[in-house]
Structure I
């Protein structure tokens with residue numbers, strides 16, 4: 001086992017799922033996002049916990065993510081939240097993945113492949129109500145829903161949209177989207193079509209806008225213990241799931257005026273102890289944390305000094321220290337004094353989603369129920 005590892009606290013994951021379920025109500029289904037390797041936490045292991053906790057379906061972004069879950073024995077409903085290309089359709093149907101569709105052309109191709117394989121394909125119709133990314137226009141929605149319904153090898157499993165600003169304090173734009181979406185659902189139902197699962201709410205909407213729940217929600221970052229922004233109230237108790245740790249592998253006392261690491265961007269201003277940690281941007285500890293990150297060792301925070309290298313970084317322990325060789329060093333995690341992913345994100349101008357996704361595949365994940 002490497003000194004550098006990511007500890008995934010499955011107990012915290014379970015508590016977050018239960019907190020989300022308590023917020024939306026037991027009658028509302030949950031599609032838990034496990035895309036991007038479950039935001040860096042490990043898609044297979046997170047999926048298994050989600051299933052144990054009664055989550056109804058899982059959301060992926062790529063066909064390969066779906067195939068990985070199927071190969072691991074995950075039989076839950078999988079929704080492919082991103083659009084695919086024609087070359088992927090055969091496997092999407094074969095692996096019983098529910099695609100999001102947004103055009104007559106894609107609907108027809110899925111119908112043809114379903115017929116070829118002798119399988120009914122469950123599709124979710126994506127409508128663009130204001131995200132501006134993917135989805136049919138509101139005017140196209142009813143005809144496309146009819147096209148799915150009337151095809152012998154297709155089933156309308158759901159209708160969905162997405163919110164770009166549900167984590168903002170001002171909810172006006174999202175409420176406008178919900179109104180547009182509600183009108184479309186009414187029109188679909190008025191045409192005698194069952195819309196199936198109606199879903200729009202991401203983490204921000206789950207926390208901030210109860211009108212967005214419909215009959216399914218799609219939590220992402222909240223499952224992993226973080227709020228999507230600082231603008232909305234933290235009304236759901238969430239616990240960070242990932243802890244990023246390494247160990248001190250080298251200690252040295254250096255004189256005042258010693259330059260450190262690439263580019264010599266840091267020079268000691270006194271005689272001081274320097275610890276070397278075997279972690280760097282190749283592991284997902286961002287290079288932008290050079291001369292600004294802080295690491296917890298023996299329940300104290302110490303500054304990262306010099307440039308973060310691909311595989312190593314340096315920490316200033318001060319002129320006197322009780323730190324020993326092979327002591328644990330927490331890069332981020334759920335327990336103070338360690339910084340959490342939000343704090344690191346603030347330091348480098350990004351979001352907690354990216355901080356956890358940064359943690360590289362070469363970093364072993366250790367799963368614990370603690």
Structure II
């Protein structure tokens with residue numbers, strides 16, 4: 001990866017044809033963050049090029065190195081079995097929350113409960129975000145149709161080149177959402193949002209429902225004066241733009257509007273934000289190596305320089321990667337250190353500020 005260069009990849013494919021990249025390690029080293037695309041004067045979507053190369057590579061039986069012994073990949077492949085119908089709510093979802101089978105608003109949980117189990121050793125309860133989302137909707141007088149038989153959105157399989165598994169998951173999810181009769185689908189996951197917003201329509205045509213990220217929905221409610229916060233604890237917070245929600249789907253303002261609406265919170269920006277935001281280091285649980293860790297350390301050091309007590313984001317993968325780094329001892333100037341700020345999801349932050357969870 002030390003010689004990774006998007007320009008050289010394009011140059012090589014123009015000179016020697018696509019076959020030269022299909023077996024190249026470079027297409028798996030790319031973290032598909034699109035930071036190069038953000039500054040490209042020609043507007044080239046480099047991540048789309050990389051994804052296409054991965055698809056061709058996958059067809060030839062060449063795959064990238066998967067992190068966590070490939071367990072997440074295995075789970076999504078099992079999910080794709082049409083004979084399996086999940087009950088995504090299980091025993092973790094509080095019975096006091098009000099949901100229904102059909103409503104104009106549907107909420108897509110995604111893989112949050114799975115992350116609880118797979119990453120229990122690094123801390124963080126990712127399903128809390130789903131609980132927070134439904135609690136907030138209830139507070140707003142909405143009893144959403146939670147897509148209780150939804151499967152993984154397919155993001156990781158698509159970005160790993162496995163289009164067939166992605167399509168199986170997507171077809172199941174579209175049918176499950178259709179049964180809710182919802183006109184608006186709300187998601188709290190940046191990757192789910194990007195996948196529904198951009199990738200499902202690309203493969204299946206225009207969707208019969210609007211896709212909204214929770215930060216967009218909350219920002220709209222704030223504009224209508226619908227959220228009334230009690231006095232909250234004073235904290236300094238900063239926000240990390242996930243690549244999928246930020247650069248790739250252009251949702252920059254909504255999360256900041258939500259954070260700034262919470263009384264007593266002091267919001268401070270990091271050095272690199274919005275289009276220039278630094279990635280958490282890896283995507284799709286591919287190539288989670290020393291280079292990815294170095295990017296993560298760089299970002300966590302940015303957080304530390306803000307003196308923020310809380311790092312807020314809108315992507316469970318970012319939370320997982322940052323939480324993972326928090327469990328490790330870092331070395332700086334021959335001294336050991338640990339990051340002591342809290343890492344949380346925006347939706348959970350709002351629910352806690354409203355005293356709902």
Structure III
């Protein structure tokens with residue numbers, strides 16, 4: 001095992017010169033960087049010139065040593081002259097200095113105070129709220145341009161998105177709505193059967209699906225299916241700089257990309273909600289006929305007496321509001337997506353979470369409003 005050396009010579013005016021000697025290879029004994037730092041600190045030099053006339057073969061061991069030395073010199077404000085080093089070594093040092101060193105996760109991070117943490121969270125919420133309100137304002141302006149016939153988007157895109165949102169979601173909506181109706185009827189039957197009031201299962205399922213569960217379950221399905229799809233599509237366009245290209249061409253991305261997706265959900269979600277209501281009622285019919293010894297005619301007559309158009313209108317209004325919220329959540333996450341592939345996945349996740357939360361909150365608010373106005 002050979003030994004390579006780092007000889008430090010102190011000249012006038014605190015100017016030091018270091019000679020690199022020997023072969024700086026992996027496996028050879030390399031000078032300790034800490035001892036070199038101590039020597040520089042003791043000599044209190046302000047400039048360090050490196051001399052490589054006696055330098056033999058070298059590999060990454062030399063580059064790592066010089067990188068640590070350069071970092072120490074920057075901390076202590078010592079001018080480091082590397083012009084006499086081989087050109088390849090200088091290139092390695094420049095590349096290493098161009099990228100910051102990633103901090104290890106095992107290091108103890110400096111904890112900020114409680115007030116600082118609250119301030120950072122507050123600023124983050126303020127910035128996100130500002131972005132959201134700006135986006136909503138741009139969407140409202142786009143809707144006004146649509147009413148005046150000046151919105152720029154292709155009608156073909158609108159029909160394709162409507163097909164994806166509507167007929168493309170029938171299978172999952174059918175399955176979930178049918179199961180929800182089955183569950184409502186089964187849970188209600190177990191309790192109403194005790195009092196001999198099995199016939200009122202039709203009331204329970206019909207009102208539950210028409211006023212609440214039909215609209216909410218459909219909106220949650222669309223938030224997980226269509227909202228995530230919107231975020232992924234727009235996020236991929238953001239990564240590929242397609243949205244920047246539209247802006248360069250003078251085409252509004254809100255008009256061309258966001259507006260048709262919002263219109264498609266606003267139109268299709270009430271229709272899916274109405275379809276889900278009937279599927280839920282069908283599920284309740286299956287349980288009532290098989291477990292409660294009710295006939296199909298009895299169940300349908302009781303459902304008809306329990307429901308009126310206002311009950312269906314309640315769910316349709318909710319579904320329209322839910323369509324706006326799901327579309328806004330998906331498009332907002334996609335438009336704010338970063339420039340990496342992982343950001344697309346994060347945008348899809350954020351769209352689903354924001355969509356579901358906004359749907360549940362809006363449902364609670366609308367239910368209270370309906371109760372107040374007795375609708």
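Where a number appears in this text, it was derived from the coordinates with a stated rule and is not lab data. Values in this document were obtained by computation on a predicted structure and should not be read as measured data. Cβ atoms are built from the backbone, for glycine too; each structure is taken alone.
When helix-only ellipticity at 222 nm (-39500 (n - 2.57) for each DSSP H run of 4 or more, over all residues; to 500) is calculated, the result is -22000; to which of the structures I, II, III does this value belong? All intermediate terms of the calculation are to be shown ahead of the outcome.
Values: I: -9000; II: -12000; III: -22000.
Derived from III, not from the others.
Of the structures labelled I, II, III, one was used to calculate Rg and Dmax of the Cα atoms in Å, for residues 71-278 alone, giving 17.3, 50. Name it. Write down the numbers at each step before the final one.
On the way: I: 24.6, 80; II: 17.3, 50; III: 28.6, 99.
Label of the originating structure: II.
Between structures I, II, III, where is Rg/Rh (Cα atoms, Kirkwood Rh), for residues 7-126 alone highest?
Numbers: I: 1.01; II: 1.09; III: 1.14.
Comparing I, II, III, the top value of Rg/Rh (Cα atoms, Kirkwood Rh), for residues 7-126 alone belongs to III.
Comparing distance in nm of label points 7 Å out along Cα→Cβ at positions 183 and 295 across I, II, III, which structure shows the greatest value?
Numbers: I: 5.6; II: 4.0; III: 3.3.
Top value of distance in nm of label points 7 Å out along Cα→Cβ at positions 183 and 295, among I, II, III, belongs to structure I.
Name the one structure among I, II, III that Cα extents along the principal axes in Å of 107, 56, 41 was derived from. Working shown, then result.
On the way: I: 79, 43, 37; II: 61, 55, 40; III: 107, 56, 41.
The read-out comes from structure III.
With distance in nm of label points 7 Å out along Cα→Cβ at positions 63 and 191 coming out at 2.8, pick the structure among I, II, III it was computed from.
Derived from the structure labelled I.
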